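Dropping the structures in below, format is C-alpha cells.
Just so it is clear, none of the values below were taken in a lab; they were calculated from the coordinates. None of the values given here were measured: they were computed from a predicted structure. Cβ atoms are built from the backbone, for glycine too; each structure is taken alone.
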Structure P
C-alpha cells in the first residue's frame, strides 16, 4: 500500500499571494518542504502561464495551486512524464463531470475548444535527476465571467450551471493527481504515454498550424521522449518545441 502523497497537513494556505509557483520556490529555498506539499491561495495577483503569459482567476472562485514534487527517481531525459502526470490528473478529475475534455499539447486542458485549466511546471535538476518539480495549476471552477483578453476561457460552472465547494474539489483533484504520480513512480510509463496520447487535442486529425515558415496543414502523430510535438506535414515529420508552432483551426 502506497503512503499517501497529499495530506491536509501538507497544504499551505494563503489568502493572497502574487504566484503560487513563486511562493513554492521560496518555500523550497527556506524550509525544505516534503514531497506532496501544496500551496493554495484564494487570490493570485500575478498568476503566471507559460513564458510571458498570465493567468486570470477571480478571487475565491477557482483552484489556484502549486504542488511540490521530488521525483528523484526520474532521469532528466524523462522530465516530461511529470507534465503527463499533472495534465492527466486534471483530465481524470474533469472527466468525472464532463465528456469533451482534452489535453492540448503540452499541458493546457480544454473542454471542446475552450480552455478550462493551465499548467506551469518548473523543474530543478541535481546531477542527472530531477530534484524538485513545482507544478502550478490554475483550474477554473466557479468563475462565470472572464474579463481578460484570453481568447477562449471556460469554467466547470459554465459547463454544468452548478456551483462547487472548492475544498471538496481540491480533495478530488489531488486524489486523481496522486494516482497518476504513483503510476509513474511504479514504472508504468507506457500506460501514461498511451493515456496522454489518447486524450491529446487534435491527435490524428488534419488541422491548420503555423510555424516560423508560415501556415500549413498537418496531423499530430505523437510526442518525443522529451515531450516535443510530432506533426506530419507534406509527407514529412516535423518536431516542435513549445511556442514553435501555433494551433490555428
Structure Q
C-alpha cells in the first residue's frame, strides 16, 4: 500500500516526467551530435525511426511535466507507451538487419532499409529536419565513415574512436561498429536501444499503476483512454505507413 501511494505521488509530480525527457532527448542528442556529427557514424533508416520514437516519448514527458494534471498525464502516458511500442519494433528490426549483415547474409536484412524513410502516419520528418531524420548510413553498418576533407582536422580524441588515417581507420574504438564493449563485440546499438525502451516502459508502467490506483472514477476512465488511444496510434500509424509503402510500390 505504501508503495502504491509513493508511485501515485511521484507520477503526479514533475520529477519522473522530467527524467523521461532528459533520458530520451539526451540519447537522441548524443546520437546526433556526438556519434553522427562528431564521430561520422551515419544513421540508417531504422536508426532515424528510433529517434522518432524517442522524440515522441520526450514530447509526452514535456507535456506532462509543464503542468502536471489528469489530462496532461493522460497525454504523457499515451505518447510514452506509444513511443515504447514502436521503439521495440524498430530496435528488433535493426538488430535483425545487423545480424544478417554481420553473418554474411545481407539479403536477409535489406527489407528494413530505404534511402527515403517512411514514418508512421507518413510524417515528412526527413524533409522538415533532414540532418536529424534522413538516413545517410548503410543498414547494419554503424562504423565511422570519415570524409577525406576531415582527415587532417581530426583531434586525438576523435582518432581514439574513429581511428587514424595511417591505420586506414581500422584502429579506432568504433572502427568495427558501435558496441557497448567494443573489444568483445558485446551488445550492438540496436540491443542497447531496446534495453533503453524496456527500462522506460517498465518505469512508465510503474507510474501508470500509481495513476490507476487512485480511488476515483476519473483515474479508471483515464487509464482506459490511455490504452485505447495508444493502440489507435500504434495501429493507425502503421496502417498509414503501410498504405504509403504500397502506393509507392504501385507508382501512385
Point to revise | Of the structures P, Q, the one that 3.3 was derived from, the read-out being distance in nm of label points 7 Å out along Cα→Cβ at positions 23 and 143 | key: Q
Practice item. Identify which of structures P, Q gives the largest calculated value of distance in nm of label points 7 Å out along Cα→Cβ at positions 31 and 79. Key: P
Review point. Upon calculation of distance in nm of label points 7 Å out along Cα→Cβ at positions 103 and 231 from the atomic coordinates, which of the structures P, Q produces 3.4?
Key: Q
Point to revise | Value -20500, calculated as helix-only ellipticity at 222 nm (-39500 (n - 2.57) for each DSSP H run of 4 or more, over all residues; to 500), assigned to which of P, Q | key: Q
Revision key, fill the gap. If percent of Cα pairs over 34 Å apart is calculated for P, Q, the one returning 14 is structure P
Check your understanding: When mean count of other Cβ atoms within 10 Å over residues 87-94 is calculated, the result is 24.0; to which of the structures P, Q does this value belong?
Key -> P
Check your understanding: Comparing relative contact order in percent (Cα under 8 Å, 6 or more apart) across structures P, Q, which is largest?
Key -> Q
